[in-house]
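None of the figures in this text is laboratory data; all of them are computed from the coordinates on show. Owing to the predicted nature of the structure, the values given are computational and were not obtained by experimental measurement. Cβ atoms are built from the backbone, for glycine too; each structure is taken alone.
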Structure 1
């Protein structure tokens, strides 16, 4: 096994227990921080950065301004007197993200937990202990542990040791990946301990992928092809349905042809859910300029029927 120092541990932003959406059976899902992509439709923007971030849950703030008093960097400040008069109330603090160094003093003093540090480090043994607490649920439901993110495959050493330990305990393992990772490291250190790889295919055209996801999809498609050649039974493709981004007839037709050419027999379609974009304000980002409405049922049904003509289609949740 590998030896780590604390600085090697990736940050975990959330551990979701009793999930029925991230693989078969009842699962515990670990969301790691850090992703090489910058998808405009990202449902978990707090997992993009590898580092800790300050989360501000404004609806839980009571406007006590304790954070303003204790912040050594003056990153937390009150609104201007003009804005206060305009609102006719003191309002709530503003956070200057350029000044904030995530020292945590405001978090410690916030009486309502409206301020939280996003990202916790666990040793492999500590995280394994947390995940094994639900072992009876995994055993009775055919579930297990799913590593997600962000992009968990950014951390092949850490995740490889974690997965190996879970497999030793008889836990079924899975990952959710966008596919942008070092293939050799993934194949050697993670793949042997995985039962299922849920692999997202979003935009097949390279220029479109760069536009909507921030980077080329060349490595992603090559990784998918390699996995389908070597361990096809472990690989399950998924397609997120994002209006005006992934749902063009041209893109979906190209994805169907791509999957079929590699011998894929099934696919999970992930219906669009715009509610996750509210997380952007928590970390001080603007809401992305994508549709704020759920996909119309008839459009969704049309896409399901299109894929269903050549593949077994499953409906997932995003």
Structure 2
């Protein structure tokens, strides 16, 4: 008992069961106690510095601040993970390397980018994210839309407005307005049927040859004036964004998805009757010049640009 009182033996709580089963009163290790106290101090400091506790509809913001650049100006705000991400994207080691390479790309010509495999790979990697954020909603992932008739397929080699990098940059920078007037009130059903047979004759051998011949005359007549935009050879004009009707690539009429000749004719006649109107907005002002250049190279590569 004397040894226990002098701390030379482990003390008990005084409780005993079955006569000899006792509960020891072991003290906590000193290192554990100091770790616990340090954790308490750390928690208090953290609560003061950083956003921590819910407070009504908001939260405590903490006193620590962070500074980053936004729209060319320095912005200082209370520390938060979003601000930290922006700061790291601007000043992090990898971000600085990326910025340096972007500066190199912005100074390079399109030909220099295309001829440099490393630069092309970097551009495609960066532009893929840009395309997903800004273009995929209409043109689909990888430039292939889910449905014919909605927006042009960028994954084929049929370019409505031209497939050179200069054409593509102009399209992205200034936007495009694709328009074909509706002929439902201008031509009667027989004329529209003849026109549909003529248009379909470029890719379908089973059309009515007599109707196709009549449709060719209507196509090249002043009554319809189709040749104004599509040319007398029906090959289309980049300046107008008019489709090449001879390449079997369908951008509006869902001919590939139609079952049988009658359904294909109806798909073409629907376009002739109702016309086409679709717009791509201008991205100048929304995207930087460098971002537009990245997207230009990326889109050019999707369809094996001209």
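Observations on the structure shown:
- Structures 1, 2, by mean count of other Cβ atoms within 10 Å over residues 60-67: label with the highest value: 1
- Among 1, 2, which structure scores highest (criterion: FRET efficiency 1/(1 + (r/R0)^6) of positions 52 and 292 (r between Cβ atoms, R0 = 30 Å, to 0.05)): 1
- For 64, 47, 35 (Cα extents along the principal axes in Å, calculated) the corresponding structure among 1, 2: 1
- Answer label among 1, 2 for the case where distance in nm of label points 7 Å out along Cα→Cβ at positions 36 and 212, calculated from the coordinates, equals 9.2: 2
- At a computed 15.3 (Kirkwood radius over Cα pairs in Å, for residues 132-251 alone), which of 1, 2: 1
- Value -9000, calculated as helix-only ellipticity at 222 nm (-39500 (n - 2.57) for each DSSP H run of 4 or more, over all residues; to 500), assigned to which of 1, 2: 1
- Value 16.4, calculated as mean count of other Cβ atoms within 10 Å over residues 12-19, assigned to which of 1, 2: 1
- Among 1, 2, structure where FRET efficiency 1/(1 + (r/R0)^6) of positions 44 and 116 (r between Cβ atoms, R0 = 41 Å, to 0.05) as derived comes to 0.15: 2
- Identity of the structure behind 1.6 (criterion: distance in nm of label points 7 Å out along Cα→Cβ at positions 236 and 268, calculated), options 1, 2: 2
- Test item: distance in nm of label points 7 Å out along Cα→Cβ at positions 140 and 156 calculated as 3.9, pick one of 1, 2: 1
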